[in-house]
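Every number in this text was worked out from the coordinates using simple rules, so none of it is lab data. Every value quoted in this text rests on a predicted model; they were computed, and no experiment measured them. Cβ atoms are built from the backbone, for glycine too; each structure is taken alone.
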Structure I
Amino acid sequence: MTANETTAGETGAATAAGAAAGGRAGTSVSLRGLTRAFGATRALDEMSLDIASGELVALLGPSGCGKTTALRIVAGFEYADAGQVLIDGKDITGVPASRRDMGMVFQSYSLFPNMNALDNVAFGLRMRKVGGGARRRRAGELLEMVGLSAQAGQFPHQLSGGQQQRVALARALAVEPRVLLLDEPLSALDAKVRQQLREQIRTLQQRLGTTTLFVTHDQEEALSMSDRVGVMRAGRLEQVAEPAVLYSRPATAFVAEFVGTMNRLPGELGGGGAAVTVLGVTVPVQDGGPASGPVDALVRPEDLTVTAAEDGNGIVAGRTFLGAVSRVEVLLSGELAVSVDVASAAALAMAPGTAVQVSLPGTPVLVAARTD
């Protein structure tokens, strides 16, 4: 499954989901073969993506993968060396940022320090020559929407980081942008505030039906907030899919290991590449592989089972309490370390040094080239 196939196949479903959420009709965004180089570095390499009206799509990837460059090209702050940006099918590649009718929220809050919260939110409306009474009403509505009506008269230095980011979000939404662009907006906040704000952003986005492109390096943010997630690597989209699909059926080894935790277990391909033998069990191969030979099977911790067994294939090296689940680290023969998720009550019987049997159910697995 390619990124483009996934994108095209799920766009209609995403549109229907946006309509079902009760949001107003949004704006479609299409990126066509975007290429951008900075000297010898190719930040974007013929990147293509379709975002349906009212959809929230996250671009997820490591630093330097091109996600922020793509966002800035959509905003009009950067220009591509090749390719097109289309809004509702209209080419806006050469249109200046000031005429693209987009709202943007940055990692740094970028509020005007000499304006109170209400005036910050109203600033874009003032630039659009909206009358004083109307813009104050609209700004007040947006501050109420983000839970800050009581802070309308406060200046940025009087607000917490989370409050400042909510003002920045309200300011971006006040002008009713066709597209909302979010550039790592939560990365400067502490964990609890990040969780609260991502829930609030998602609720507002669904309520307003605003088409949104969200850039983040945080897997949890991307998976919890988005209709679809695009995983980027070296300027290209490796896969674009709904969060559950991305996690359970990654298209490539890079996606599998970047999204969540993944074990690499040595295996041997057979059956013309349709099956792999790993941990003494032969299981189907997801999406096929080479005809035969040594590979690594990619298996998530929750897809393995572990039980105490005197004659087992591993020894518990450690365990980490994660709440209802504990992660048990097991050393298999050959000093291969694997992680297995176990109910915390059961993990109590698996102290370090306990002999255990790690097993793999018969579900299909993704395979990759052997790394040893």
Structure II
Amino acid sequence: MKALAIYAGPKAFAHIQANGLKPEHVGVIPAAAGGPKGLILGPLDRFLFGQWLPQSTQPIDLVGASIGAWRMSTACLDQPVSAFERLEYDYIHQHYESLPGQKRPSAKQVSDGFGQSLQDFYGGRIHEVLNHPRYRLHVMTSHGQHILKREHPLMTPLGYAAAFISNLAHRKLLGSWLERMVFSSRGALPFDASDFPTQQIGLTERNFMAALQASCSIPFVLQAVHDIPDAPQGAYWDGGITDYHLHLNYNGLAQSPLVLYPHFQKAVVPGWLDKALAWRHKSTSFLDNTIVLAPRPEWVKTLPNAKLPDRTDFVTYGSDLDGRVKVWNAAVSASKQMADELSAWLAKPTVADVFPL
């Protein structure tokens, strides 16, 4: 059974038909939020950043939210293959014991532990990320507005309820409660940001750790990160809230780049609050020049528990760390098939193997 499906928007399909796909054709690589689901992209990441992309020299914009921001920051390290292996190990083995009398770890406990993990991972190496000779990193965060300006035990749930209702009416109304805040190592945004309230801030040694932790701070699971250095004051949360799968207008620039998107599914869902809104899961003209690499649904059913790793596994396995680690390792090991299939296709790319996005 094949593991990898390749999907392409109409412009990307025409490009493959005329030119194939070579590393020098790629201008942008997005990386979605989605927690443990992103683990199955590890072998693809190691192949793309360790073997394929080094065959070219052009600048590439890396855009990431939540675990995607962690992945793309890792791609900017000097030895990306070994760094991706460590990311995979660290993520799979993360574990937070509930304190006595608690059913689950507190948001503060998880935030403190995750913050230490980032310090251990990137400490002394931030300059590698920010000064990569080719890769321009863009870390997505969600910046609270109005009653979401500061995290509060009562106001924050009310604010997110209002955000949900506003988003249900129209996605752009979500911007009344949360704006898209992008921390960039350098360069302009690789997408037209007029679809949603957006600010771009410089990503520096001073704010890297805070911005990356904010991008991964799921509301109510982790604490918001407040007052990031060199950025507007207030609370910052997971970049996936505003941009879950980075359904961004890559096609809206004068020079539209070819976008290569390793993803864990075909659908590129705009925001986290759109997960249940199936009518917002369809492709749009924003993705016309995008190629999505994703696992085939029938192959996913062959994985342990017939699904991708996800956050429900933390509850399912509870204190059984060894059980969860075994299942997640098995899924990641199986996903090497996707990288092998991509390598074979890139050696002789053909549109006969490409599905419409």
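Here are the numbers for this structure:
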item: Test item: distance in nm of label points 7 Å out along Cα→Cβ at positions 133 and 245 calculated as 3.6, pick one of I, II; result: II
item: With relative contact order in percent (Cα under 8 Å, 6 or more apart) derived as 28, matching label from I, II; result: II
item: Read-out Rg/Rh (Cα atoms, Kirkwood Rh), computed value 1.05, structure in I, II; result: I
item: Entry that produces 2.2 once distance in nm of label points 7 Å out along Cα→Cβ at positions 85 and 173 is calculated, selected from I, II; result: I
item: Which entry (I, II) yields the derived value 17.2, 53 for Rg and Dmax of the Cα atoms in Å, for residues 197-292 alone; result: I
item: Label whose coordinates, when mean count of other Cβ atoms within 10 Å over residues 29-36 is calculated, return 19.9 (choices I, II); result: I
